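There are structures below to look over.
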Structure I
Amino acid sequence: MIRGIGLALVSIALTHATAWAQTSPLATDKDGRIRTQLSARNALTVSAEIAARVASLPLREGEAFRAGQILVGFDCSLYQNQQRKAEASVEAATAVLQSNQRMAELNSIGKFEVEQSQAKLKEAQAEAASAKLLVGRCGIAAPFAGRVVKRQVAAHQYVSPGNPLLDIVETGQLELQMIVPSKWLSWLKPGSSFTVEVEELGKSYPAKVQRLGAQIDPVSQTLPVYGVMDGSQPGLLPGMSGWAVFPPRQ
């Protein structure tokens with residue numbers, strides 16, 4: 001059974017959010033609305049950890065997957081044979097050690113020979129553990145429920161460690177990113193409610209502030225703010241944009 005995550009994941013969600021916050025100008029309209037963008041909480045590039053041929057790549061761009069589902073399967077015949085060979089070496093080394101221990105009890109061999117056979121067994125066990133680890137990387141399981149953004153390889157293609165395979169995004173609760181004037185800190189707090197007008201859908205959704213940025217831009221006197229949608233909102237996708245509307249302040 002294919003087990004293990006086998007991922008070399010490069011998380012880009014935090015990097016994307018930081019870059020967006022640093023480069024996006026303060027965008028407001030005449031009604032005081034703030035420009036905002038939706039992003040996935042996790043966006044990852046799944047990479048290979050072993051050198052092998054891609055045996056299965058069942059999902060295409062846009063298709064959904066559940067947490068733990070196998071995203072990529074490799075042809076691991078070679079690694080499985082190496083594991084069986086390593087396990088056989090452990091059995092042989094165990095038999096030699098047991099035989100030497102009995103012979104030592106009869107004073108037929110010395111302590112040195114027993115210690116040598118013990119070392120050989122430890123070496124064989126280490127090789128078997130390494131072989132098992134490689135076989136465990138023959139299938140890449142999804143770390144969360146999400147969707148495939150882009151396939152970077154094809155089935156039957158040979159890949160090397162570090163080669164990117166799939167770009168995936170989490171489809172759970174989406175985050176909202178916006179830049180607000182730093183003077184808003186006098187009233188804007190985590191938990192503050194607001195409404196998001198999503199341009200692509202022409203609809204409004206409830207949201208709330210989740211956290212505030214760690215630093216004010218001294219030049220523009222602005223601060224990045226991050227929010228989340230209230231509840232499950234099917235139909236929303238990362239990359240959508242719109243306007244954040246905060247209630248009038250008394």
Structure II
Amino acid sequence: EEAVDIEGFDPANAKRTFRIAAADTIIETAWGPLRKIIEQQAPHINLHAVPYTISNGQALLDNAEVDLVVGAVVANHETICSEFLYSPCYTCVMRPNHPLTQSPLTLEAFANSDHLLVSLSGEASGYTDEVLAQYGLSRRVAMTVNHFSAVPKLITQSDLIAIVPSSTLEDSIFSGELAVVEPPIEITAKQVNTYWHRRQDTDKGLTWLRTHISRIIKEHASTHMEELEKRICNKCQG
């Protein structure tokens with residue numbers, strides 16, 4: 001792995017534990033490559049993952065409960081620094097032989113389908129419903145789950161469709177287990193960034209870690225989008 005030279009920080013001899021708040025998708029993407037780097041370059045560095053939500057990321061940093069947040073955060077930029085990583089892509093997934101894979105997905109067909117919603121809060125509506133309402137439409141949320149890992153089995157065994165960030169179901173999409181279709185509505189995702197408190201802006205150890213995390217995630221996001229483009233079954237129409 002590429003070495004990162006931060007003047008004043010010696011990773012080979014550093015003994016430190018970093019606490020990082022991140023979603024499962026980020027952990028799955030970054031932890032493996034980070035562990036390889038640590039084993040080769042910084043054998044005494046520990047990484048501990050901490051759960052977070054969009055609303056509590058600022059508090060975790062303010063209270064020094066974590067060194068870094070990777071995700072989407074409602075942040076006060078007077079005290080919080082950030083670096084852009086990527087913008088998630090929302091896609092519509094369904095079983096590979098679903099009738100909606102055969103032609104461009106229209107707005108009406110999308111709204112009239114039975115939807116599976118991943119809801120961490122338990123609410124049976126989301127941003128997709130807000131966008132549909134702008135067109136005077138609504139959808140039936142036929143089922144909800146509280147974790148993305150439950151989606152593939154439900155989708156492949158039913159006529160349900162789901163709007164998800166493509167990175168959350170990357171393995172199922174790229175293996176062909178799920179078909180992916182471009183949604184007929186524009187769903188603007190919150191940017192995924194790294195966030196850290198200004199009091200740690202000159203922390204050389206954290207700078208070393210942030211540099212590696214940024215490279216790993218940006219490279220993965222670029223590769224992901226290239227592969228996703230090959231997998232889209234059809235282009236939508238209004």
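For the reader, a short list of remarks on this structure follows.
- Given 2, 7, 10, 9, 9, 8, 8, 7, 7, 6, 6, 5, 5, 4, 3, 2, 1, 0 for P(r) over Cα pairs in 5 Å bins from 0, in percent, for residues 70-213 alone, calculated: source structure among I, II: I
- Structure responsible for 12, 33, 27, 19, 9, 0, with P(r) over Cα pairs in 10 Å bins from 0, in percent, for residues 62-141 alone calculated and labels I, II on offer: II
- Value 5.0, calculated as distance in nm of label points 7 Å out along Cα→Cβ at positions 158 and 222, assigned to which of I, II: I
- Label whose coordinates, when FRET efficiency 1/(1 + (r/R0)^6) of positions 110 and 134 (r between Cβ atoms, R0 = 25 Å, to 0.05) is calculated, return 0.10 (choices I, II): I
- Structure from which -0.28, -0.94, -1.21 was derived, log10 I(q)/I(0) by the Debye sum over Cα atoms at q = 0.07, 0.14, 0.17 Å⁻¹, options I, II: II
Values in this text are rule-based calculations from the coordinates and carry no lab data. All of these numbers come straight from a predicted model, not from anything done at the bench. Cβ atoms are built from the backbone, for glycine too; each structure is taken alone.
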